[in-house]
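Asker: Quick heads-up: structures coming right below.
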Structure I
Amino acid sequence: MRGGFLPAAYVIWLGEAYLLAGRLDEAYTQAQRALEFSCAHQERGNEAYALRLLGEVAAQHHPPQGERAEAHYRQALALAEALGMRPLQAHCHRGLGTLYATTGQREQARAELSTAIELYQTMEMTLWLPQAEAALAQEKEG
């Protein structure tokens, strides 16, 4: 712990747990805390993860906060690419694809989901692969 604060990674994990529990307000608060901490301490990797979490929170709002979610995903993706964080890149592409599918942007959804699937396959990240493949199949049917 630095200065009485939890490291950004722990706060991100807490935010992810809140997100999985459907507690979007708490997830947003933790993601914002993690972003502020990681920026202040120049933890660019954690900054990218916090931005992706902010994108997830915005995407899961009802109705989705499409522009905000897309902006956060894009910022996270740019950082992930600059830092060579390929798993995070895949997650960002999956998030964007899911967001685009939700907002009726089918062509963009297919492109992003296809990129996520290719990355997951290349890295043998089989846990997320079925979810991305199912979302892509749904887009192709719809």
Structure II
Amino acid sequence: MYPAARSLSARVEAIGAQPMFFLTWAHRDGMAVSGLGNYEAMQLAIGDGYTGIADELRVPVAPIGLTWFVVRREHPEIAMWQDDGSHPSPAGTYLAACVFYAAIFRQSPAGSSFLDGLSSQDAGALQTEAAMSVLDNPTHWGLH
């Protein structure tokens, strides 16, 4: 991942744009093949990898996977994965969009009327968690 991240980041910056890393979510059951046999271990490894390369390159991060971690703990009733345990459900995709919104615009998505078929309760929880993850400590994510 690191050589590709360095190369892509340099190419983006060469055209005058600002890269942003998409810190993704782990598989629901981890990935035993890589020694990350549970969700928590895999998510922490992904988080460490992305924040490490982001710090090295001074590139901001959209902390989707770490926000997902919080949602999974705080709102276990919200199904974040499709049945395959890898791809996002509509709620997982919605959370990603909310985190990107907060990271790109440095504004809270809370209160958005766009629900994309989610209940207002679930959408509101995802909006709030995205805002808190990004905006409570933007410097941690390289968002100056």
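What follows draws every value from the coordinates through simple rules; no lab data is involved. What you see is a predicted model, and the numbers here were worked out from it, not measured in a lab. Cβ atoms are built from the backbone, for glycine too; each structure is taken alone.
Asker: Tell me which of I, II gives -26000 when you compute helix-only ellipticity at 222 nm (-39500 (n - 2.57) for each DSSP H run of 4 or more, over all residues; to 500).
Answerer: This value belongs to structure I.
Asker: Output the label of whichever structure in I, II has the greatest value of relative contact order in percent (Cα under 8 Å, 6 or more apart).
Answerer: With respect to relative contact order in percent (Cα under 8 Å, 6 or more apart), the highest-scoring structure among I, II is II.
Asker: If distance in nm of label points 7 Å out along Cα→Cβ at positions 73 and 97 computes to 2.7, which of I, II did it come from?
Answerer: II
Asker: I, II: which one has semi-axes √(5λ) of the Cα gyration tensor in Å, as calculated, at 26, 17, 13?
Answerer: Values: I: 26, 17, 13; II: 24, 21, 12.
It was calculated from structure I.
Asker: Identify which of structures I, II gives the largest calculated value of distance in nm of label points 7 Å out along Cα→Cβ at positions 9 and 25.
Answerer: Structure I gives the largest value of distance in nm of label points 7 Å out along Cα→Cβ at positions 9 and 25 among I, II.
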